[in-house]
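J.: Structures follow.
Rule-based calculations on the coordinates, nothing more; no lab input. Everything numeric here is computed off the predicted structure, so don't read it as measured data. Cβ atoms are built from the backbone, for glycine too; each structure is taken alone.
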Structure P
Amino acid sequence: MNNNVAEHVLVVGAGTTGISAFIELVEHHAAERIDIVDPGLPGLGMAFANTREELLCNTPAESMSLLAHDPDDFLNYLRERGIDASPNDCVPRVYVSQYTTQRYSEYCEKAQKKNIKNAYIADRVATVEKIGANRYLATLESGRTLNASHILICHGYGKPMVPEILGEHIGSPSLSITPYPEQKLIDSLKPNSSVLVLGTRLSAIDAALLLAKHGHGVTMASPSGEIPAVRTRAPDLTGKVDVNLKQIDFNGDRCHVELLREINRTLKQMGAPRLSKQICRSTNTIERLRAEIALAKQDSIHWQDILLAFLLQGNDMLARDMSCIPPKSLKKCLRMSTRYLSAIPVSNAEKMLHFLEQKQVNIIGAAPTNIVRDDQWLVAWGQADDEQRFDAIISAAGYTRPTLHMDEEKLTISPEYKGESREPKVSEELRICFPGEENPEKIWLVGVASYLRAPLVNGVFQATRQSEIVRRQLMQCC
């Protein structure tokens, strides 16, 4: 084995994060053998396994490259296909899955030319245990085992989150616990159906726009009734935005106020108006959406230019010291910023505004208190006379984070784990630590899977950045 080259790397997960990690390893010949384990096809992870071009990315094309050494790679791919996309365009998500699949195929060929052995195994990793110095045994759900020297855990979000009130109805033919796959959803509905979508975030927006386009009447519902903000371009990816989260007292009750003050300081430094001038506080959904679309078209929403800088610095701080931002404070700050972190492209916002104005989509700021199924769905909202009937219900409440469990002997990745365990300790370098071991293992968490130490990773750009950092660490400790 060559110096600084791993003997056998196992990549867990083949969504955009897993394929980005594979590309990074091949590009720098960081391993003699690279195996990927995922039950699905490469590139068809939870985020991009779509087929209809109506479903858009909520982040611009400029930030979607899987190649850390070539930030323009996704844009170049689109242009090679004759798609005239600008850096700030939010393109159909199906383009990302096609791009990921193509780049994976190309880097398999590169691996072959570099004499890097590689295999794609259609299965799931259930457990990982240490079997000696720098050796790990991964047991797959099929019972097969793999012996590896290094492991990158890159799997994304888990199962759909289903509101408890729907629990007894799971399996009903007119209940979908996720809007995806979207074609199956469309095919399951009779014409002009009345549909309740539980949720008002990104997957709920997808469902509402798709259903309304096909002539269905849609009611979206969540406790807040808030839909995401509107964005027009990618955040600054150069790292030149000057933010300073370290001066905020996250142990205090007013940390969210201090965060707002730092946001306004950063905006002022950029010559931009205060945040209050860039948002609309109306409680009327249509008024707020109309105003935010207007602000976006006037290029008056500069918060989108600084958002990533705050995320990256927050992740770096947490990676060094998880106690620097207590969970309560982190939750408070995220609650204040969630609708901006999940902002939708202005094109989708305009479609949503149209359907709201036409009353084809309605939004309720409440959660159902009772749901009964007869020939239709009878949904109560808290008042005795406040009931509605629907032909179908779709849960679009989001997805669970990947679950990791640690006991004295092994790391369990399966979301079906029922035993007693604890979350694993994760080092600043995003490496798993086994109980009783002095040093972290050669097992890294990348992308969404790194939430135990980097809870603010939510984009392809960040996962690609992590893949590069982890690859360097891997080569240093071979």
Structure Q
Amino acid sequence: MKSLLVHTPQLCHNKDTGEFSSNINFCAMGLYSLAKEIEKEGIESEIIHLGIEKYLNPKFLLSEYINEQKIKFVAFSLHWHPQSYDVIEMAKIVKEKCPQTFITLGGFTASYFAQEIMENYPFIDSIIKGEGEIPIRELTKKIANNDENLSTVPNLFWRKNREIVHNSNTFVATDEDLNSFTFFDIKKMKNFNSYAKIPFHLEYNKKNQLNNQPMSSQGICLGRGCTGNCTWCGGGHYATQKVTGRNFISYRNPDEIIKEIKMLKSECKIENFRFAFDPHPKNRACLMTLLEKIEKEFEGNLTTMFTLNGLPDKNFLEAYSKAFSKNSVISISPEFYDEKLRKKHKTFYYSNSELEEILEYMDKLEIHSELYFSTLPITTDQDNKDSDRYGKLLQRKYKCVEKYYLIPITYEPAAPWTINPEKFGINFVPKKFAEYRMNTTNVAQSFENPVFLATKEL
């Protein structure tokens, strides 16, 4: 049996120019580990990025590919909610044109809305709610053996005699589990060399977007979980516990992380890496161990963008400066100029004076940084102007601040203020999945839209 894991970007259509483009072009990090777990059952697995396939061949049809390859199992990744419309459209088309194919969904958004999705979209056969490596391995084994009793598959919503069943057994990956997973394999993704060059925003009518670009940076899984509950965040401790059942932090072994980085450098020629794991800013012992081992292995020649949840302290910065190259960047998110807003909405609070003390030390160590400020639905124009002015001030004042950003934040599924708006004084009615789905660009038939198919070959 052959199985397929599909990343579906958010497809956009400019009706004035007739041009198509896509956002959400980076795959969820877990797709590779899912594909490798399926492989352990002797089942062939492949990852497809619909945007890449469509850019390389405008006539590509997922449904045709599934039939040609005799694929029996398709898993759509629905991690970020802007994907919602396109994932549902593509799942519907696949079921219509490939009725014998078993379709499952996974990812944070699919997990959070699992019951509603199963109730309203009968062409979806199951949803893996939460972490998926062991569940998808068990599920594909069942499908390969034509076993219709899915009651033993962890984390699964499925259909039994037209009834929706949610299995009670739960899988949440431990440290040992994470160290047994393979988080990257170039051979698993169709046309990986093109994916490695994909821009944040892909325009299908423009040439050479995947040909002349350098290899993009690659995200590295350091662990799972968070101890924070920032009001707007759909991936904090409370949200993760609600969606996946995770109530603890799991760390990968530093030796496994270094092994993966070395493979990416040698086999894929990737030189820039993204780290975004800082679950406990007051206790970074595990991260410090990782930095020490990276320094020993790469001798300060590894380049990374390291996103931190909290403010780095001087010990962390000293270890960072030894571990990584001078081209590396630390991403820090003060969120607001107003300290009262920061204290109310951000779990890992620090004052402006504490921030500036650290930026001054980063100047001394010659560590580059990027700062991220936020506009929220509840912040005033004056709040946003103050944050913008403060970002400009910090960029002028400290050499280490290469860039600052002022980014709008929306109501994410599973975020604390989305679930309990009254607690935060917000006049907001929690959205259903259908509302998130219809709040995107809505290109009918998505990547099999007839107008899109008529786009001339590049």
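J.: Suppose Rg/Rh (Cα atoms, Kirkwood Rh), for residues 154-281 alone works out to 1.05; of P, Q, which structure was it derived from?
T.: Corresponding structure: Q.
J.: Also: Work out FRET efficiency 1/(1 + (r/R0)^6) of positions 18 and 330 (r between Cβ atoms, R0 = 25 Å, to 0.05) for each of structures P, Q, then name the structure with the largest result.
T.: Across P, Q, FRET efficiency 1/(1 + (r/R0)^6) of positions 18 and 330 (r between Cβ atoms, R0 = 25 Å, to 0.05) peaks for P.
J.: From P, Q, which structure was distance in nm of label points 7 Å out along Cα→Cβ at positions 42 and 386 = 5.2 calculated on?
T.: Details: P: 5.2; Q: 6.6.
Label of the source structure: P.
J.: Further question: So FRET efficiency 1/(1 + (r/R0)^6) of positions 146 and 434 (r between Cβ atoms, R0 = 25 Å, to 0.05), computed for just one structure, reads 0.85; which one of P, Q is that?
T.: Label of the source structure: P.
J.: Looking at structures P, Q, which one was relative contact order in percent (Cα under 8 Å, 6 or more apart) calculated from, given that it came out as 17?
T.: Only structure Q yields this read-out.
J.: Quick check for you: by FRET efficiency 1/(1 + (r/R0)^6) of positions 98 and 314 (r between Cβ atoms, R0 = 35 Å, to 0.05), which of P, Q is greatest?
T.: Ranking P, Q on FRET efficiency 1/(1 + (r/R0)^6) of positions 98 and 314 (r between Cβ atoms, R0 = 35 Å, to 0.05), first place is P.
J.: Another question about this same structure. Of structures P, Q, which gives 0.90 when FRET efficiency 1/(1 + (r/R0)^6) of positions 218 and 402 (r between Cβ atoms, R0 = 30 Å, to 0.05) is computed from the coordinates?
T.: Clearly, the read-out refers to Q.
J.: When Rg and Dmax of the Cα atoms in Å, for residues 290-369 alone is computed for each of P, Q, which one produces 17.0, 50?
T.: P
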